[in-house]
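> Quick heads-up: structures coming right below.
Just so it is clear, none of the values below were taken in a lab; they were calculated from the coordinates. The model shown is predicted, which means the values in this text are computed figures rather than measured ones. Cβ atoms are built from the backbone, for glycine too; each structure is taken alone.
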Structure P
Amino acid sequence: MPSMTAAQIPTLYEWVGGIERIEALFKAFYERVPTDPILAPVFAKMAPEHFEIVARFVSEVLGGPRLYSGDGSHSHSTMVAKHLSRHLTQEQRRRWITVLLETADELGLPDDPEFRSALIGYLEWGSRLAVINSAATDNPIDRDAPMPKWGWGEVKGPYTPG
């Protein structure tokens, strides 16, 4: 099988199927949350449109259009702020990933090794930062900081707080 040129390689957003597939993933995931004994307490006060906000954020991170930050009221900093002082646990983080990946399987999202490796890499990275930030009271991300971008291979070196 011939290799793709750089111009032919789709973004993760394109590969998964765009906003419709990402919204379907998070809608189905958050429909499962209220009955999950580990996740239900975390999302007990979740607004009905929460799945759309998360889907827009993830879509943008995975290479899609500026559906989250493009409205002028959201940024990487505002997403981090949602996690401050929440005191998330590793058990909750692991369960979030497990249920999300189970939902992805049930919906038939791409399961090729390259996509799943990139997706799991992002989920691990982002959820671990969420746990770190949930122990903080001050937002470590400046309001004007760029949105994170995730592609097919994103090792960025070791995390060093501050």
Structure Q
Amino acid sequence: MDYGKFKYEAAQKARDARKNQTNTITKEMKLRLKIDQHDYETKKGHVVRFLKGGDKVKITIMFRGREQSRPELGIDLLRRLAEDVAEYGYVESSPKQDGRNMLMVLGPTKKKTEAKVEQAADRDRRIAERSAKAEAERSEEAQLRAAVNKPTKKKRGPADNMDPDVDL
């Protein structure tokens, strides 16, 4: 085997290894201790989307003023969030107080590559559904057009044979 061929194959292997490698990105979600239920659900939806995408999520609770004297409320909120998204991720680092903030890191249950494959399959399925729906609408529209433009035979009665200038 010559050296050029060996070098080429090594470069091919290295390129394939880089192509399959994925970088896990850490997304951050900031919450306040006194968060409203709807806001909590919205933030939870974002966390679920990040975890489904295969990214880690760093949850930060910001304490202000007297809220700092009640860290147990922050721990309860983070635990509740972790339980709500347990299907998509797990607690990678438990809640820790860091000055005015409390941090927790959630890791995805699926790897980034698995998540990408699943998202691509889901996207292809949605595209197929949309195209099928559009095709059905086009065929229905074509049928309606055909029905409207269909020439109708005019029924001729005895009045059609009369001359319009003649008064009766």
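> When relative contact order in percent (Cα under 8 Å, 6 or more apart) is calculated for each of the structures P, Q, which structure yields the highest value? The partial results should precede the final answer.
Details: P: 31; Q: 20.
Biggest value here belongs to P.
> Suppose FRET efficiency 1/(1 + (r/R0)^6) of positions 93 and 133 (r between Cβ atoms, R0 = 41 Å, to 0.05) works out to 0.35; of P, Q, which structure was it derived from?
Numbers: P: 1.00; Q: 0.35.
Answer for the origin of the read-out: Q.
> Something else now. Out of P, Q, which structure matches 17.1 when mean count of other Cβ atoms within 10 Å over residues 13-20 is calculated?
Derived from P, not from the others.
> Upon calculation of FRET efficiency 1/(1 + (r/R0)^6) of positions 101 and 141 (r between Cβ atoms, R0 = 41 Å, to 0.05) from the atomic coordinates, which of the structures P, Q produces 0.10?
Computed on structure Q.
> Then there is this: Here semi-axes √(5λ) of the Cα gyration tensor in Å has been calculated and equals 25, 20, 16, so which of P, Q was it run on?
P
> Additional query: FRET efficiency 1/(1 + (r/R0)^6) of positions 21 and 125 (r between Cβ atoms, R0 = 25 Å, to 0.05) was computed and gave 0.40; which structure, P, Q, did it come from?
Only structure Q yields this read-out.
> Consider the structures P, Q: one of them gives -18000 for helix-only ellipticity at 222 nm (-39500 (n - 2.57) for each DSSP H run of 4 or more, over all residues; to 500) as calculated from the coordinates. Say which.
The read-out was computed on structure Q.
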